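Visitor: What follows is a group of structures, each given as structure tokens.
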Structure P
Amino acid sequence: MQPLVSICIPTYNGAQYLRECLDSVIAQTFTDFEVLLVDDQSSDETLNIAQEYAAKDYRICVKQNEQNLGLVGNWNRCIELAQGEWIKFVFQDDLIAPECLEKMLAASKPDSSIISCRRNFIIEEVMPEEVHQYYKNLVTLETLFPESTEISATDYCKAVLNQIKYNFVGEPTVIMLRRDVFHRFGNFNPHLVQLCDLEFWARVAVSTGIIYVPETLATFRVHSNATTVKNHSGRLYRTTVLDPLVLLHDFALHPTYAPLRIIAASQSKPLDFLAMLKNQSYWAWKDSKKDFYSLAEWEKMTSLYPAILELAKLNSIQYLIYNLREKIVNVLKHKIKKLLNIPIIT
């Protein structure tokens, strides 16, 4: 008999906090679930810990990928293996409250596709002060929609337009998804390294809306070994330039984002995603030339998204024409002033 919920735990070298994570999962007051832990070729004790827990609880199923699939690849592998009607991600560093499943399911409606809850944070003391301040001042669904638990697709679109590039929903541990959304909208985009969760929530919710449970049912851990921290320290161009560019590409061109484009065009100040994409593609191209690694990232990304490269080239030609025209105009002005004996002010 298939469980109602699949709790998916994608792991990679997560031994440090995995026991706490699993303890929070198996303590759920709602019990009709499977735990699917998919390990991505860890080199620490992650797999041993997982198998230890599986030996004690029949609901825990442990799989290991034959080769390392990477962060998003492992998320998608979890989805492929999940059996439940609902998928609840819980990351190896994170925790969920005992009543998490119970309360999120209770909030669902027959047509619900995506449900989010409030979360709190465990932040390592050694993290810089700006990290503490960042998480303290986050924009959330609750700040955008105070006292609202059902956010329509239209209202979600408007929130995205006002908060482009900001994950106001939260990390995967705060989310529960009906499994059929992956058939309707596809899987997580493996070409994103930082905005992969934000993009998927948007891809679904601009068409379906989102349910919000205003209770703290999840805990997100921020520590120096977290993927987000590593991305920002080691792949700055990739995370801060190319990820937002790919997001903008999909907003402008992906068929699933048609509802977002309709709302963007209907605003008092219409938002033209294609024009934004054209401009940002050019500047991302310029930035890519600052070092070898950035250029390699740019070439890899534009091989996957050729429209970005074409728009960058088009804008480059237009900038060239504009600059040439400005130079010609300035030369003509200079000559006319000289012919008329007008003092030339430099």
Structure Q
Amino acid sequence: MKKKIMIHLLALCSIISIFPNCSNAQDKITTESYFGRWSLYLPGGAGWLEVHQEEGYLDASLLWYGGSVVPVDNVYFDDDALVVTQVSRVIRNRDEAGEAVRTHILTNIYQFSLVNQDELKGTATFVRRNGSGVNKTEFTAKRIPDLPAKPDFTKIQYGKPIELFNGKDLSGWQLMEKERQNGFKAENGVLINDPVQKEGQPHISYGNLRTTDEFEDFNLKLEVNIPEGNNSGIYLRGIYEVQVLDSYGQPLDSHNMGAIYSRITPTVAAEKPAGEWQALDITLYKRYVTVVLNGTKIIDCQPLLGVTGGAISADEFNRGPIYLQGDHGKVMYRNIVLTPVVE
């Protein structure tokens, strides 16, 4: 009888070793299990999470759909799950002088659980501003593989250049959001986006414009003209935004002209004043990027740690389009030429 019990126990241990989600493996989950960078596959969009250990405490940064990568307000480990929180302040009442007399702090909660060492499942809980309840979003995440060694951009082999804009019409391009207004048009060799809002009338939602073709790694050259106070963005493979902004004369920032939005700050300011044509020369290769603005190298073979706000996918390894933001401000493009990398 004892021999049969031992055989059954050995068989059970074998089953547990095959199925890593069994309790024996779950006991090994620690904060270190969550360390690293994760792509968040959100409904209709993308996000990003990085978890790391600082001196004596756990820390994390988060990107949720749009906007910037930001440090979280808190992160902690609870019963094998990782919990991230972000807070916002809502002023409920002000006095006659406009000073806040009652403020609520709303806490959004993101909870992550390991499926295996390279996959997570998550639930985000958002408090409704009127206090009537919460909204929940379920999503998945995948661990981002380590970056390859820094490549030598001087040894890249290129194929035949592709003219993305013919200067006459929008052939080769399409609106990403079919239900939105198209603010783009071709005129005298220039691709113009002019998302006009009519005073006193309802807000018009303008769409983004993307190439119908998709690409892997490449060099992209183009010229752009930004009227005063306007901004837009150029998305490489639909996931990494190169900022287009009237930032002439401003201090260096990861949100300025030529930056990889909220991720990589240019090393030097090379913008021209608003209203002048500017030249961008961008190379994307093996998750590294170089940006030359107006003949000056402002980003030199820097690693891309994850997607930027507004990415159409969390997957950094698929081909994707070039897409231009259409819902921000007026901007003009011309001479858009992409040259693919060939291995």
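Visitor: Of structures P, Q, which gives 24.1, 90 when Rg and Dmax of the Cα atoms in Å is computed from the coordinates?
Guide: Numbers: P: 24.1, 95; Q: 24.1, 90.
This value belongs to structure Q.
Visitor: Here's something else I'd like to know. Given -15500 as the derived value for helix-only ellipticity at 222 nm (-39500 (n - 2.57) for each DSSP H run of 4 or more, over all residues; to 500), which of the supplied structures P, Q does it correspond to? Working shown, then result.
Guide: On the way: P: -15500; Q: -2000.
Source structure: P.
Visitor: Additional query: One of P, Q was used to calculate FRET efficiency 1/(1 + (r/R0)^6) of positions 211 and 235 (r between Cβ atoms, R0 = 41 Å, to 0.05), giving 0.75; which? Write out the running numbers ahead of the final one.
Guide: Values: P: 0.75; Q: 1.00.
Clearly, the read-out refers to P.
Visitor: When mean count of other Cβ atoms within 10 Å over residues 187-194 is calculated for each of the structures P, Q, which structure yields the highest value? Write out the running numbers ahead of the final one.
Guide: Values: P: 19.0; Q: 15.6.
Structure P gives the largest value of mean count of other Cβ atoms within 10 Å over residues 187-194 among P, Q.
Visitor: Comparing distance in nm of label points 7 Å out along Cα→Cβ at positions 35 and 139 across P, Q, which structure shows the greatest value? If you can, show how the numbers build up before the last one.
Guide: Working: P: 3.7; Q: 2.4.
Going through P, Q one by one, distance in nm of label points 7 Å out along Cα→Cβ at positions 35 and 139 is largest in P.
Visitor: Still on this structure: If mean count of other Cβ atoms within 10 Å over residues 99-106 is calculated from each of P, Q, which structure is the one that comes out at 11.1?
Guide: Numbers: P: 19.2; Q: 11.1.
This value belongs to structure Q.
Where a number appears in this text, it was derived from the coordinates with a stated rule and is not lab data. Note that the coordinates shown come from a computational prediction; the quantities given were computed from them, not determined experimentally. Cβ atoms are built from the backbone, for glycine too; each structure is taken alone.
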